[in-house]
Structure 1
Amino acid sequence: MIQKLQYDFHQTGNSLDKAIVAIHGWQGDRNSMRPLIKSMNIQNTGWYLLEAPYPVKEGSGWSWSYEISDGNWEIDEPKRLLNNFFSELFKQFTSTNIYVLGFSQGGLVCFDFVLYLDQPLGGVFPICGFLRQPTIDIERLHPCQKNTPILIGHGKDDDKVPVKASKNAYGLLKKQEANVELLLYNGKHKIGMDYMKKVKEMIQL
């Protein structure tokens, strides 16, 4: 049994006013989101660069889940590991000073786990992500996250995760009166500069 998530921590500035949790995609690792620290240049922040717990069987990098049987994926253990991580983080920061970014499979983690945390966050930013159960009629977020700013970003020409995945997630969250916006940008399966500019503005409000 895996005991806890591995991550790298980086502090910008002299104090820790807020935390940004960065969740990489499939085949990524704790270094995948590292360039954002410099490009966003947000001071007095603690960056937590998480690393998924499961090695990708065919290829390199890490995954936030693995296939138990045909079409059946492990979700309980990664949720336990993420819960433990955030429980510790909530002891160090006011929850509304915590912001979460997730790319691709990390966007799935935002939709499928982060929005269900029972303490309101400062913002949630799923990028090129998707829902695990896109057609099932369920609550898509914890009631305490109703006012949490959610900015979904997606490349218009994404060739790995279709943009309709984010459009669908946006529609379902909007229907449930979440504080959600959708920003589509030019490009494929990548993080858009216009999107990150908006994220930075929201974090620095």
Structure 2
Amino acid sequence: MLGHFGPRNWWPAKTPFEVAVGAVLTQNTNWQNVTRAIDNLRSRNLLSYEALLLMPIDELAECIRPAGYYNLKAQRLKNLLGMLAERYNGDLRALFDEPLRTAREHLLAVKGIGAETADSILLYGGNLPIFVVDAYTHRILHRHAMIGETSDYQSIQELFMDNLPVDPGLFNEYHALLVQTGKYFCLKKKARCQGCPLNCFLENPVA
């Protein structure tokens, strides 16, 4: 995948806080929509903990409208900000300085933040060694007969973390390349196996 696509340099954010915001906004939408919402916040100088904490939730929702489910996501962002305020005085770095398990538990305790969102914040925002699993990952592994159709998030995550060196840079690049492969080749309805960098690993490669 690396030879086919090259380094992905993901996540495209300027600060760890922007990663955290983007991780919430990207739920159930594509990155193009997230970029528009992030640009709205940036153009108003709102991409900071302090600014978003003080911003009325209805105004926040309007700013992030392009990301879809904007009222729900505005509340989830406020929930995240509330946790940071209560536990870390608004300091995201203090969250990342916690033991990984503790930091993850605190994120998962926030209403509206699931495993994929929490792990994205930890890996891409905090450069912490945890592998992110998403629909692309599940689809690719299932089609290569590496997991069952009903395999859950934790079991897939353990598959990677038990078999790869503990390296956040590697986890970052590996996940980003799986996403790219899923977007361009391992499509949801019909896979484009011919030309896919993982075609040779199929039980019956497509000629």
Structure 3
Amino acid sequence: MTLAHSEIRVELREVRLSNMPQELLDISPKATVPVLHLPDGTLFEQSLDIMHWALLIADPQQWLVDDSVSLELIRQNDEDFKPLLDAYKYADRFPQLSQLQHRNGAEYFLRQLEARLRQHRFLVSERKTITDIAIMPFIRQFAGVEPQWFEQCEYAGVRGWLNRQIDSELFQSVMSKTAFWQPGDDVVYSIPQGD
């Protein structure tokens, strides 16, 4: 979303995580996505690094904020919530607790977000920031584990915030499906030529 927001045109290569192309492994042996490899050899292997890079180039709606609240929310998401989300999503891989117990553990973060969304339209202010963009995909994954439960849960503010992100023109524009990349395929760009 941030690359589109910043109107940065990149070559897209959708890969199957279970069958990573050697070309990706050659530039990024850690075998995770996303990866942004620039022509000068610069390599970004973390979403947040890619977002910061893009926003430093162009930030038409001032998404980039540098404050302790934003940084702490993103840290909590990445370090605390994400492992709990993984345990909730893949409860069969974490049998020491039930899926319900994993969900209950992850809800602490949703309670924090809910409280914030009672104060602001977005997580740190009345406007969307990098914090919203960094956290939204993980809340979307959380909502997708048990969609019926999420639609009826107590976190109406989080649900409304998530739905606004998902329904946005920007999100819809970047979520179009592309075929999995194979060597020799035609180049697919994030922004078509001439746009």
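So here's what we get for this one:
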{"item": "Which entry (1, 2, 3) yields the derived value 31 for relative contact order in percent (Cα under 8 Å, 6 or more apart)", "result": "3"}
{"item": "For mean count of other Cβ atoms within 10 Å over residues 35-42 computed as 14.2, the structure of 1, 2, 3 it came from", "result": "1"}
{"item": "With semi-axes √(5λ) of the Cα gyration tensor in Å, for residues 11-74 alone derived as 31, 11, 7, matching label from 1, 2, 3", "result": "1"}
{"item": "Identity of the structure behind 8, 31, 35, 22, 4, 0 (criterion: P(r) over Cα pairs in 10 Å bins from 0, in percent, calculated), options 1, 2, 3", "result": "3"}
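Any read-out appearing in this document is the output of simple, stated calculations on the displayed coordinates, not a laboratory observation. Keep in mind that what you see is a predicted model, and the values were worked out from it rather than measured. Cβ atoms are built from the backbone, for glycine too; each structure is taken alone.
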